[in-house]
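Computed from the coordinates by the stated procedures, all read-outs in this text should not be read as laboratory data. Worth saying up front: this structure is predicted, and the values here are computed from it rather than measured. Cβ atoms are built from the backbone, for glycine too; each structure is taken alone.
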Structure P
Amino acid sequence: MLQKRKNKAVERSESWMFEALMKLLEEKPWADIGVSDITARAGVARSTFYRHYVRKEDVVVQGIDALIFDELMRKLQESYHERQPHPLVIYFETLMKYRDSITVLLKNDLTHLFDSFVDRLETFIMDRYGKTLPPEELTCFQYAVEFQLGGLFHIARHWVQNLPSPLTPYEMSAIFEDFLRPFTMQQYGIVEILRRCMD
């Protein structure tokens with residue numbers, strides 16, 4: 001489910017570069033930030049950057065995967081065994097935890113760099129649950145998953161941009177669950193699918 005753990009030095013270097021880039025994005029636009037700026041702020045050599053990445057976009061994608069996606073998947077796995085909290089609550093709580101990084105990326109019009117996050121979640125679902133479906137149901141199932149994940153991401157993006165919001169992760173979960181009702185009735189609801197994937 002999760003990527004194989006990297007050694008601590010690699011994780012530390014990648015974390016420093018991601019944090020440096022997030023701080024730089026608070027100070028100046030994306031287009032004005034170069035690899036030298038990232039490495040100087042992170043306190044690593046340029047060769048370290050190129051050992052891990054090809055371009056600065058890779059820092060963001062890897063950071064989103066290492067922080068947000070991996071934590072979300074770990075918490076979903078834990079919640080499955082404990083039967084609480086609700087998977088959508090976990091999703092919104094995880095995004096709330098990383099709202100500063102997410103907000104700075106959104107302000108710099110870097111929403112497209114979250115595509116790998118949504119794609120990884122979809123791939124996880126299709127690999128774990130899609131294989132159990134008969135071929136004639138697979139296409140419809142995949143579209144239902146993509147539709148729900150896309151909607152969930154866009155609603156969450158709006159919610160994060162408007163924090164502090166009067167709506168808590170629990171309230172957001174309840175709202176989204178209402179939107180999912182037609183899918184749930186067809187047994188394509190993303191919440192139930194995620195629970196089945198954790199088996």
Structure Q
Amino acid sequence: MWNSEKEQAAYKKYADTRTVYANNGYNIVEVSVSMLKANVFGMIAAIAIAYIFHAVYYHLFPLDQSAYTSTPLMLMLLLASIVIHELLHGVFFSMFTSGTWRDKIHFGINKISPYCSCTKPISAVGYACAGLAPFAILGMGMFVLSIQINSRYLFMLSLYNILFCSGDLFMIALLLKHRPKEILDHPSRYGFYILKRKT
């Protein structure tokens with residue numbers, strides 16, 4: 001994952017931050033899982049949510065296949081959604097942390113999956129907001145808009161965006177399970193380091 005010079009520099013920031021916190025009386029506990037496990041369990045939750053949204057929409061607006069538009073346009077919008085998805089993570093990470101954007105926000109691609117990570121410590125609340133931002137805006141927000149204007153095209157786009165959030169939903173589940181106050185994003189796996197001052 002950390003092959004390029006830029007990625008190695010970002011990894012060093014993570015390592016330096018952990019060292020600083022460890023030297024200042026903090027316990028550092030790793031909470032992480034593989035990408036496969038996160039995506040499988042996250043996808044189950046995302047599909048369940050998408051199914052509920054699907055049922056609601058088609059209860060309000062019976063299916064009309066003629067309402068769909070061109071597939072090429074949908075593909076372009078999906079690609080744009082992926083970019084916006086990661087940018088939203090970055091924007092919200094930035095809102096809850098100190099330092100410059102360039103110093104704390106890192107974008108990359110792990111195999112075929114794009115990602116955004118934050119190299120600075122962040123509150124659990126801030127991390128949750130950053131994690132849920134794409135789901136709330138591109139998923140639920142677009143779904144609500146599709147109902148308001150009766151657009152099946154936007155509706156389908158919202159469902160795809162909800163599925164794109166599968167890993168994010170799993171991360172939120174990890175937060176709810178461990179309930180940390182302050183964390184550091186994990187540099188190479190789905191998860192984070194819990195930063196807790198020693199008592």
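Numbers at a glance
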| item | result |
| --- | --- |
| Of the structures P, Q, the one that 12.3, 39 was derived from, the read-out being Rg and Dmax of the Cα atoms in Å, for residues 138-185 alone | P |
| Parent structure of the calculated result -19500, given that helix-only ellipticity at 222 nm (-39500 (n - 2.57) for each DSSP H run of 4 or more, over all residues; to 500) is the read-out and P, Q the choices | Q |
| Top of P, Q by FRET efficiency 1/(1 + (r/R0)^6) of positions 10 and 162 (r between Cβ atoms, R0 = 35 Å, to 0.05), largest first | Q |
| Among P, Q, which structure scores highest (criterion: distance in nm of label points 7 Å out along Cα→Cβ at positions 58 and 170) | P |
| Relative contact order in percent (Cα under 8 Å, 6 or more apart) - structure with the largest value, from P, Q | Q |
